[in-house]
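Each in structure tokens, the structures are laid out below.
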Structure P
């Protein structure tokens, strides 16, 4: 993203050569002289100013709160197959995105073929996901066994995180019908998980993969989104949740949802989590390309 005029050629840049997201909020996305223009009012994300956006080199524009977009801007983005997503602050919510039509369907086809092969490809990807989450390749081929192994490991991760942050921990428990009845650490985990799922939804949209075709999760219409989010549970969701719970102890009048989402948002931006999710999605199906 550059201040001032940036001349761009009209040829489309292949998606394989793109690997970029640009975060914009508190401003207006329009077109001037055939180029995308963003006039920012100023925020923690974008300093006040007038910017030209190099849309041809981007996979997706992430448009945050306080922003507007013109019809011409949508037309330019569509012409160059650059996605646009309306997101929550820091990428913790995913509201909508225009259909992304990449110049290759290879990734989505590999996902669909792996998913359709229930005993072969689907289990292979599921085991790959568990290997990424557990840090080792397990010999088991029964999904129920893998879930059990991970469940025991996650309990220990919760315990260690609570101990590290000095949080009283009584185990993972909450009522789906009444989530606010849970204690603060469990509420923080719920909100942090929701925020990371929002980031995963952005990554899935950016790669034009199919959200319904999950490999560990099965029933949800966002099954693959949940799969991707879980790959970052140990490194993002759990640490952010317990950090937010500790902050709530010091500032009990601050809503735990806001604390959890802001904590996650800071990590998403600081650590480049959404680009990492995009890379991880591509890695999951690499072997199937050969």
Structure Q
């Protein structure tokens, strides 16, 4: 607890070192120390730390429950990804999903994108098929949906690709224009959650934009779809802009009444969008 309430990295390291002096295989301390190394870019040290934490935490892991074992495995995955060891990262992700079917760390949204970075389209397609069966009614992650759409396009399932791209665009208005190097909407729009933020889109394109850059056919398909949908998107963007402006104006006497009307209009635009 003291580590979490301390901002100084040096102080955090000191506290963790003291904890490990008292118990050299304390999973909590090993994971936190390895995570500090990961944040600071000390990838070799982080890899060693997470591996040691996995060994220490494994006896206490209960399948389906959050644990330091899962955190350590997730840390190993992130290290492998950052080191460019993508096949290892995919393997670790698959192991995590086996050890933790509810997927508390969210690696189900990462594994197929790593496979696409490796041009493993068959493997990604198999993953998406498994995902659809394993996580019905799951939340919509826009980057994941874009990867699924591209995979559908690669397997000549254009109607499915269109539907998934549209769902992805609905949840993040910035992904498509950033991938296509087209003007994007204002980052100040109202969003339902952080997955809709401009920052999410920037991070996604930095990590996975190469998937589209090297596939001219898939990029052309996305461009044609996006341009054809711009009039509808502009209507939704206008509503989200008004929602953001109203959110910043809490002293408007009829705030609730106006807000409810905007919500109704947004829902109409969404229903129209998905038809």
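Any read-out appearing in this document is the output of simple, stated calculations on the displayed coordinates, not a laboratory observation. Treat the numbers as computed from the prediction; the structure is a model and nothing was measured. Cβ atoms are built from the backbone, for glycine too; each structure is taken alone.
If Rg/Rh (Cα atoms, Kirkwood Rh) is computed to be 1.00, which of P, Q is the source?
Working: P: 1.00; Q: 1.03.
Label of the originating structure: P.
Compute mean count of other Cβ atoms within 10 Å over residues 71-78 for each of P, Q and report the one that scores greatest.
Details: P: 16.2; Q: 24.1.
Checked P, Q; max of mean count of other Cβ atoms within 10 Å over residues 71-78 sits with Q.
Thinking only about distance in nm of label points 7 Å out along Cα→Cβ at positions 151 and 175, which of P, Q has the largest value? Walk me through the numbers before you get to the answer.
Numbers: P: 2.2; Q: 1.3.
Evaluating distance in nm of label points 7 Å out along Cα→Cβ at positions 151 and 175 on every structure, the highest lands on P.
Match the computed value -23000 of helix-only ellipticity at 222 nm (-39500 (n - 2.57) for each DSSP H run of 4 or more, over all residues; to 500) to one of the structures P, Q, and report its label.
Details: P: -14500; Q: -23000.
Source structure for this number: Q.
Quick check: 1.1 is what I get for distance in nm of label points 7 Å out along Cα→Cβ at positions 135 and 167, calculated from one of P, Q. Which structure matches? Mind dumping the intermediate values first?
Details: P: 2.0; Q: 1.1.
Going through each structure in turn, the value belongs to Q.
Who wins on relative contact order in percent (Cα under 8 Å, 6 or more apart) among P, Q, i.e. which is largest?
Going through P, Q one by one, relative contact order in percent (Cα under 8 Å, 6 or more apart) peaks for structure P.
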